[in-house]
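Structures for review follow.
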Structure I
Amino acid sequence: MHIARIPLLACAFCLIANCTVAAAPLKIAALYNTTGGMSSIDTPGLRGAKLAAKHLNAQGGVGGRPIELMAFDTATDPQAAAQAAHKALAEGVAVGIGYGDTNYVLAAAPPFMEKGVPFITSGATHPDLPQRLGANFFMVPFGDDDQAHAIADYARQDLQVKRVAVWTDASMDFTTALSRYFQERFRAKGGEVVLADEFKAGDRDFSALVGCLQKAEPKPDAVFVAAVPDEAGVIVKQIRQAGLTLPILSGDGFDTELVASVPGPELANGVYFSTHTFRGDARPKVQRFIADYRAEYGVAPESAFAALGYDAVMLVADASRRAGKGDTQTLRQALRGTRHFEGVTGKIDYSRKSGVPKKAVSIIGVTGGAYTVKEVWWPGK
């Protein structure tokens, strides 16, 4: 009996040794508005995320675990964002990423927080988001305070703007915060806000605001527009069609091809906006990303939001490697322990325990529909 068992045991060991058990995938929910008004920044964001997942899986995944990116299109609808969050959590995702706007993060992230599952925004920039949502919420981008300060400083120091008019989309958390931070910084730098007007998301006729701009006394040297991408190109077009040539200033809501494509190259001039450092960056990591994105999608990255989506997935991979094969709690701890993660859009460090990284800000100028880096601004300098 004992001798007869030996071949059976040997066969059993042989089967075990030659049997490959597939590792459970690392499930990442990617929530983006790839249709509707926010699609011009969220579509590149999702493309960047998918490219990162492809690169990681080509290298064997993370610790032998393949990346399973579960994409949800929430169609620029906060209710759909909340529904997608619940659906993703029901699928057992380890982490959620996504969105280039604060309102959609505020709709989608709370269910993740309730379940103790981390959520990382790849593009929403309201600096109070981690405080409002909790310790399991993280930001890949800088905060609106930094990007508002960057464009305010550029306007005062480089463009020599003394007086500015301000247009604010009063319906969005991102735009109202950006406008507030800009005005505070511009005044602190000795500038004067001579006109302040409001509009709301979805507006298409800005003739009344343009008329006020034309009649304003004293005359503003520039107009700062706090808007999301869907209105950005329309605003540029209507200001220029009215014959006004004063500089148009904004934040990363203007980091969209719509600023050039809607008005056309003849009118897309004298536009300056602050955004995430990406264009004009000579680092090998950036150049590889640009080449790989072009090879994958047939176009250069449309905006910095493509790079931010890529960085969000790579940030999860970095934390997962450090967490090993631990549970969600271990992954959360690893994310909070992120120090000097080198992304395409710069370094991410959560040592300040705010969930908001301090990163460089690029100032982009638009002339003849072409985008060029004018300056790179650093917080605290």
Structure II
Amino acid sequence: MRTTVGIIGAGPAGLLLARLLHRAGIDSVVLESRDRAHVEQRQRAGVLEQGTVDALRAAGAGERMDREGLRHDGIELRFDGRRHRVDFPGRTGGRSVTVYAQTEVCKDLIALQLAEGGPLLFEAEALGVEGAESDRPRVRFRRQGTEDELECRYVVGCDGFWGVARKAFPASVTRVFERSYPYAWLGILADVAPSHDELVYARHDRGFALLSLRSPSVSRLYLQVPAATRAEEWTDDRTWTELESRFETRDGWTLRRGPVTQKSVTPMRSFVHEPMRHGRLFLAGDAAHIVPPTGAKGLNLAVGDAITLARALAYEKETDSAALLDAYSATCLRRVWQAERFSYDLTTLLHRAPGATAFDARLQLARLERIASSRAAETDLAEAYTGLWA
């Protein structure tokens, strides 16, 4: 098989890249190791920055998002029994975020790719990338029990943290920066209407909690738990009771309970691989960077990578100049490190670290007081949350 751009992975980065390349007249083939049902059902992030929303609309993938997605014009911070709302449009010149699950983004992009785009091969497991420094790199893959090769002009690894693309980077050019956190998130999906119409981020002496949603009738909630926690250690009643404690306010706000349909534990880590390009091999999304979920940046960073690379490839086609391709890694990493900073800051602001002292707790409260009382501090939070590349 031959194509111009071989894309490994049918997550948001790979699917959006394929869509943008198709619209630019550049052919591609997408290889995805799992079947279509798995890709369309795996639960991931659900908060889209303003720039991501705009990009999906521009790519022709915004119709259902605009119809079913939930626009949010702010978030609520809770601390010391108090509630403080951050007004996004008022602090950013009109920007907002949209709650629309990654599963739905993937469904929309898959439907478009199958109807209009190049080949999208499910259950095609990439085995390795060869010849990244040559003019025709190759992706070895296995499909229906048979091994084959996809010969490309460029290869893009959108295959996540555990994928094969990053392994093709020589150790001599690779730098890795990472941090593991001593806590995790216990997340639940519940068939109950959300208890608040915007996301609620709660800092509590017992640990962090997040109130989110998937739809007007489905709530998504998270609790900070120790890193080694197993989901089965938490009964539904224990989970709801702890959530109620951490979300408690002085004004008598109450949390709605409902049947829990899913429960899982998400580890917390920060990770950046530099560079994001080697020869004709590029990395995008989780293959190159991981952020803790607190700042809702993972999906949005993947979209930013896809847009940056699509522009660079289209520019090369139009001008025969590789200037934007040569700048791809540096361009993306500037945004990535700002997202890492924001996600780290928000995580350490709201989570209680093991062994935290009374001094540490008072510093967290002082930082939250600063956001609640300073227009400049609140604006900084709103601008980062609604989009680092909008």
Structure III
Amino acid sequence: MINNKIYIIGLLLFGLISCSHENEVEQPITGQIPAIDSLIEKEIAADHIPGAVIQVKKGDSILHRAAYGYSKKYDYNLKQLEYPQKMTTDHLFDLASLTKVCATTLGIMKLVDEGQIALDNPVFNYLPEFDQGEKSKITVRHLLTHSSGLAQWKPTYYYASNPQQCRQYIADLSLKWKVGEERHYSDLGFMVLGDIIEKVTGMPMNNYLQQEIYGPLDLSHTVFNPLEKELEPVIAATSHGNPFEKQMVYDNNFGYRVAVEPELWDGWRQYTLQGEVNDGNAWYANKGVAGHAGLFSSVDNLQVLIDLLLHDGVYGGEQIISPSVVDTFLTEDRFGNGLGWAMDSEFISAEGSPAGTFGHTGFTGTSIVAVPRDSLSIILLTNRQNVGRQENGYYFDLGPLRQAVYNAVKKER
């Protein structure tokens, strides 16, 4: 009898323990758009993404808010974890290139508003290293519109071990295109913009943003290098080391030709990244803080930043950035995009959107679409890298999913 009781109690305890692992975090779903759930759950079931968080807001109303799947599903050897970590709407994500707009562009906007930076001033006004040859023609506007002529990407960590060396390396690089003539999306250009913010303000970019934007907006979960903070946020895992960048360096038929001897540097991370920025140039050469990548944030904090722009720079009754500056940055240029922000509907996977729509994407699987005409925003955050790469060496293409989500929202509204 006693043995039977022990056996039954054991089964109950095992069941409770199992349930606690499987349901350790409730995944809140508040939604008026059921089609979104099926779209995202389909990609999770296909193991294209491990998890996602989405928020759709119109005016003051949340139309859809949910967390799906897992924040960490696989280990470094791409073996599924015995107890994958559940995704929640509180999770922080490595924003990747959303850093360009949610950090660097906002910082430049603030400094333009204060008269400390002029968009058509040459970069060498702020960084004397750029007063050489054709690079002396590059303006702040050129950097924001990806028309500076700087290369799109280089493994700066092969040439630099700190931010100062990185800046000098970029300043000494030959231009790849003529200044101002064409748009070529450039991480290097935004790295330079981050340097300008630091030079003008006399403080690290992350400190300036915290003081002037994130702090006043009470964004306690929008940070660089989150593992260094006293808070202990839950963070979605990304890649297993940097296999994509390593192939870009080693394989001339993959990514970009970078003209380096691959074996001359071997600092590649060999563990699953969770709280360290995925981007190699941000991590290896810039210690986690750079103008093109490095920012981590949550869906709620990102919503505040988007609301700020949709309300002409006002948040909580306070004018953070003037309406005229917001309008300047969100007006299409001759390339069909804003300053920093993308407005090309194909690029942001929002084809069929009205004029004035803006957004951006991030390599880790993050994206934002905002439609000022409808006071609408869609924030979709995934950690696609944690499932590993596909057979072709690339991570799962989120473009069709983003477009399908936009279409579902458009249909409902």
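So if we calculate FRET efficiency 1/(1 + (r/R0)^6) of positions 187 and 299 (r between Cβ atoms, R0 = 25 Å, to 0.05) for every structure here (I, II, III), which label has the highest result?
Working: I: 0.05; II: 0.95; III: 0.55.
The structure with the largest value is II.
I've got another one for you. Given a value of 3.6 for distance in nm of label points 7 Å out along Cα→Cβ at positions 179 and 347, calculated from one of I, II, III, which structure does it belong to? Before the final figure, lay out each step's value.
Working: I: 3.6; II: 0.7; III: 2.1.
It was calculated from structure I.
For mean projected area of the Cα convex hull in nm², which of I, II, III scores largest?
On the way: I: 21.3; II: 19.7; III: 22.6.
Checked I, II, III; max of mean projected area of the Cα convex hull in nm² sits with III.
Given -14000 as the derived value for helix-only ellipticity at 222 nm (-39500 (n - 2.57) for each DSSP H run of 4 or more, over all residues; to 500), which of the supplied structures I, II, III does it correspond to?
On the way: I: -14000; II: -11500; III: -8500.
It traces back to I.
Looking just at percent of Cα pairs over 25 Å apart, for residues 147-314 alone, which of the labels I, II, III belongs to the structure with the highest value?
Once percent of Cα pairs over 25 Å apart, for residues 147-314 alone is worked out for each structure, II has the highest.
All of the numbers you see were taken from the coordinates with simple rules; none came from a lab. All of these numbers come straight from a predicted model, not from anything done at the bench. Cβ atoms are built from the backbone, for glycine too; each structure is taken alone.
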